[in-house]
Structure P
Amino acid sequence: MRNNISEMMNTMLCLTQQKRVSQGKKLFQALLALVALFSLLATQTAGEAQVQDGVNFAVENDWIASFK
C-alpha cells in the first residue's frame, strides 16, 4: 500500500513538472513570436522611412531643377 502511494505521488510530481516545462516552452515561443513581430515592424518602419527620404529627395531635386 505504501509503495502504491509513493508511486502515485511520484507520478503526480512528474506530471506537474512536465506541465510546467510545457507551459515554459509555450511562454518562450510566445516571447520569440513577439520579438519577431517587433523586429519585422521595426524593419518595415525603417524601410518606409527610406522610401519617404527618397521621395523627398526627388521632390526637392525637381523643385530645384525647375528654377534653373
Structure Q
Amino acid sequence: MNELTTKGTYKKVDLTVNGDKTSQAVAAQKKREEKLFPLRLNSKTVIYVKKENQNTHYAEKAKKKIGIE
C-alpha cells in the first residue's frame, strides 16, 4: 500500500519494485476472466458472469442484489 510520510501525505507507489509480481497477478486475472462473459445491468453497469448466467433472469437477480433500480 501507499506509505504515509512524516508530513502526513502519501508517497507514490513505485511500480518497478514489484513489477514482476504485478504482471503475474494481471496474467492470472486475465486467465480467470477468459471463462466469463459480459452482462449489462443498465447503461453504466456491466458484470462478468458464466455463459449459462448470461440472461435476463440472472440480470434481474443481480440488479436486486446490487441494489440497482
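With helix-only ellipticity at 222 nm (-39500 (n - 2.57) for each DSSP H run of 4 or more, over all residues; to 500) derived from the coordinates and found to be -12000, which of P, Q does the value describe? Kindly include the intermediate steps, with their values, before the conclusion.
Values: P: -36500; Q: -12000.
Source structure: Q.
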I have -0.59, -0.69 for log10 I(q)/I(0) by the Debye sum over Cα atoms at q = 0.12, 0.14 Å⁻¹, calculated from one of the structures P, Q. Which structure is it? Q
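Each reported figure results from applying straightforward, stated rules to the coordinates on display, with no laboratory input. On a predicted model such as this, the values are computed, not experimentally measured, just so you know.
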